[in-house]
1. Suppose FRET efficiency 1/(1 + (r/R0)^6) of positions 106 and 258 (r between Cβ atoms, R0 = 25 Å, to 0.05) works out to 0.60; of P, Q, R, which structure was it derived from?
2. 0.05 is what came out when FRET efficiency 1/(1 + (r/R0)^6) of positions 138 and 242 (r between Cβ atoms, R0 = 25 Å, to 0.05) was calculated for one structure; which of P, Q, R is it?
3. As an exercise: distance in nm of label points 7 Å out along Cα→Cβ at positions 130 and 146, calculated from one structure in P, Q, R, equals 1.3. Which structure is it?
Structure P
Amino acid sequence: MSDLLLHPEHAREPQQDSFSDEANPLGLDGVEFVEYATSKPQALGQVLEMMGFRPVARHRSREVLLYRQGGLNVVVNAHPPDGEGGAASAQEQPAISAVALRVRDARAAYRHVLERGAWEVPTHPEAMELNIPAIHGVGGTRIYFIDRYREFSIYDVDFIPIPAVDPKPPAVAGLHFFGVVQYIGAWRSDDWTQFYSELFGMVLIPDEQRFGIMPAGRLLRAPALTPGAGFMLQLVEPNPDADDNSERLQRIGLGVPDVLAAVNALRALGMEFVETQAAHTEKRGALTKTYLGSVVFELVHSDAAGATP
């Protein structure tokens with residue numbers, strides 16, 4: 001898997017010294033991108049721009065845009081569903097449809113998780129497109145494995161840069177990836193903890209360790225080859241009387257060294273934040289208002305770009 005169709009000699013990163021690390025069985029090294037599926041990409045793009053992202057490239061053959069700031073990549077997929085190859089859905093409310101994980105060797109990581117029971121996602125790349133291995137995640141989402149993310153990346157093949165646009169816009173107020181919040185079914189915390197620990201080597205965080213202003217649920221930390229490239233996964237069960245028991249990736253958590261400064265900078269771009277007695281902006285974190293019925297971002301205090309506490 002994960003072979004370049006056009007230039008196979010560039011199929012992966014240069015081989016590093018072999019390693020044997022039981023704490024990081026996949027050679028995880030952070031998150032490459034988060035993908036949203038939507039039938040209204042322009043509306044979602046406006047929200048992303050209020051969060052400091054800028055469109056930098058278009059997919060060669062699909063209705064897909066790449067948004068970026070600093071080391072953060074967000075893919076907006078509005079390609080009509082075409083079986084396994086299209087967007088997750090044509091729903092009007094955007095939904096997080098995929099997370100791409102950086103790994104040392106995509107082929108080896110893919111084999112590792114399949115051997116432990118993961119469900120593969122068949123891929124149907126078109127001419128001049130990459131074949132990126134993926135497995136099924138929560139609620140019909142996908143988890144991709146990517147091993148080209150340094151000098152030569154997946155975007156060099158599948159995307160065309162937008163003319164006269166800075167391909168590497170700086171991050172607003174030091175924003176960097178912190179984690180993902182996943183809503184799960186009632187009494188499913190143990191099931192999902194086992195899934196992520198067994199397949200990805202994620203480690204359960206003690207209950208007394210909490211970050212941001214939304215502390216509910218169970219926290220897992222992903223290992224990383226590069227210091228500071230790890231990320232968090234938060235599993236949140238529904239309230240006992242909740243009507244919605246669906247499982248999904250609910251929101252992205254973004255780390256920032258100074259939450260109050262980041263909130264002021266994002267407000268200047270038009271972003272609004274929740275200010276209620278239950279959740280309000282403070283030094284530990286902040287929560288944006290929900291846009292388009294489903295899009296919300298959480299800010300979490302995190303001192304170093306790309307670092308987990």
Structure Q
Amino acid sequence: MMGGDNAQAKVDELPKHKVTLNSFWMDKTPVTNAEFQKFISATHYLTTAEKKPDWNELKKQLPPDTPKPADNILVAASLVFMPTDKPVSLDNPAQWWSWTPNANWQHPRGANSKMEGADHPVVHVSWDDANAFCKWKGKRLPTEAEWEWAARGGLANNIYPWGNEPIDEGKVKANTWQGNFPYKNTLRDQYFYTSPVGKFAANGYGLYDMAGNVWEWVSDWYGYHYYSIAKNGVMNPQGPNKSDDPDEPLMPKKVLRGGSYLCNETYCTGYRVAARMKTSPDTSMEHVGFRCVS
């Protein structure tokens with residue numbers, strides 16, 4: 001049964017509906033920096049964040065009257081998290097995200113920064129980057145349905161990969177934001193940014209980091225209305241044929257799952273197994289990664 005399990009479920013997670021899947025193998029952890037480095041060394045691939053944006057391509061996704069940004073904006077860059085120094089309204093993510101030149105998977109916070117560690121999940125990867133890596137490995141990105149089934153770990157109608165106990169109760173369950181987002185992290189889980197993969201307990205299928213650490217790309221286009229028209233028992237759903245986001249209808253978007261180290265009960269409960277996030281496939285951010293299936 002795919003879809004929201006509690007009062008925090010959003011409209012695009014409902015209604016809960018039956019899905020049928022063929023068996024598949026999923027990587028135990030998100031792809032690490034070490035694994036991604038092997039891909040880069042073998043293929044000399046250049047990630048989206050390392051390329052200067054093409055305005056002619058970019059403007060196709062924007063309203064016709066959108067002015068061209070300044071030249072210092074159209075540079076190789078990515079979105080970096082910048083904590084605030086005081087409480088702010090949570091309605092405007094631009095307050096804690098910064099478009100940072102030379103931020104990429106090797107330099108997660110800009111030109112002079114270093115990656116967290118070889119065993120940390122790779123970040124600043126777009127959907128295109130993730131898809132290219134999985135193909136190189138002879139694998140693919142999971143569908144949204146496969147990802148949710150795997151995240152549930154054999155538990156039916158539970159909110160989280162570990163069951164229903166709230167994230168901040170009991171033992172530390174995942175790498176998330178503890179405290180007051182986005183200005184005070186108590187570091188109960190000991191990590192401000194990413195953590196090494198597999199640091200917290202696996203779910204019932206032996207999969208690690210299915211909640212928190214990094215958001216994970218899946219193969220599906222995002223469909224706001226997709227669940228409302230899904231047929232019960234559909235076999236191996238692949239998602240809608242094209243993106244459907246009423247908030248930004250001109251910008252095609254892919255789905256991400258699992259939440260990240262920035263998720264918090266007051267702001268983002270993306271670590272719920274049914275939670276969905278969406279963004280354009282050429283987007284890269286400091287808390288986005290992926291894993292593959294076969």
Structure R
Amino acid sequence: MKKIALALSFCALSASAIAQETKVAIGMSGWTGFAPLTLAKEAGLFKKHGLDVTIKKIPQKDRHLAIASGDIQCAATTVETWIGWNAAGVTTTQIFQLDKSFGADGMVVKPNIGKITDLKGKTVAASAPGTAPYFALAWMLKKNGMSLKDVKIVNLEPQAAANAMIAGNSDIDAAMTYEPFLSSVRAKPEAGKIIATTLDYPMVMDTFGCTPKFLADNSKAAQGLANAYFDALEMIKAEPKKSFEIMGADVKQTGEAFEKSQAFLRWQDRAANQKFFAGEHAAFSKEAADLLLEAGIIKSIPDLTKLADTRFIK
């Protein structure tokens with residue numbers, strides 16, 4: 001009887017070990033484009049794919065430090081940010097695309113500013129170097145024959161930057177921000193105007209990636225992360241009201257308000273991912289890397305051929 005009991009106990013332990021979920025910590029922000037990851041967690045989609053996911057809200061400027069310390073294994077951020085992280089020695093690999101901004105990121109200016117070139121010598125609020133708003137500022141200035149040296153930059157995170165414009169801060173002439181904070185400025189035209197967005201300068205694209213070690217040790221979990229994300233997009237289509245409420249709650253928005261802010265971006269499904277990584281990702285990475293080097297954000301360009309692993313989007 002003892003032998004049978006021990007055998008049964010061993011079987012139970014084995015079954016438990018097999019069923020054990022892979023723990024994954026993801027670093028991200030409250031950016032609207034990342035919201036399907038929140039939906040995947042809250043709706044049990046990660047769990048369905050055998051994952052025990054913890055989402056940690058970490059400012060973009062600090063996310064690579066959390067990866068380097070081992071606090072998180074994966075993250076969501078903009079395509080050019082991965083270049084900066086790898087250039088700084090934080091080796092990471094993108095495995096699927098999350099979204100493309102279609103007006104969800106932009107530059108807000110005081111009413112007296114008519115065009116981007118009017119910002120010469122003016123003060124612009126933007127997140128720290130190595131973040132999407134800082135890169136967007138560099139990109140927009142370059143496309144208008146200017147550089148970061150032509151403006152004075154005050155480092156404010158996107159929400160604080162938008163709030164400074166709404167409050168009429170006299171020391172700030174322009175600000176770089178994104179949804180849902182960009183919509184708060186849209187609602188107060190007397191505070192300023194949106195002079196440029198990613199509709200004018202299509203350069204904000206977000207991807208999800210992990211450390212090479214995590215991918216090598218947990219390929220099944222990596223596939224589960226991608227599948228859960230694509231499942232979340234299907235859920236948004238099938239149950240939009242419920243999905244918007246879940247995603248909105250995470251950033252203290254009503255479902256209706258979240259629905260409006262997500263209209264300024266496009267989440268990327270499996271087919272869109274396959275198209276993006278077939279050529280656009282490499283082309284954009286090259287142009288972005290050149291600008292990052294020119295702006296002094298990176299000291300050298302990392303191996304761009306190792307920035308993506310497309311196994312999980314097939």
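1. It was calculated from structure Q.
2. Matching structure: R.
3. Q
Laboratory data are not the source of any read-out in this text; all were calculated from the coordinates shown. Computed from a predicted structure; not experimentally measured. Cβ atoms are built from the backbone, for glycine too; each structure is taken alone.
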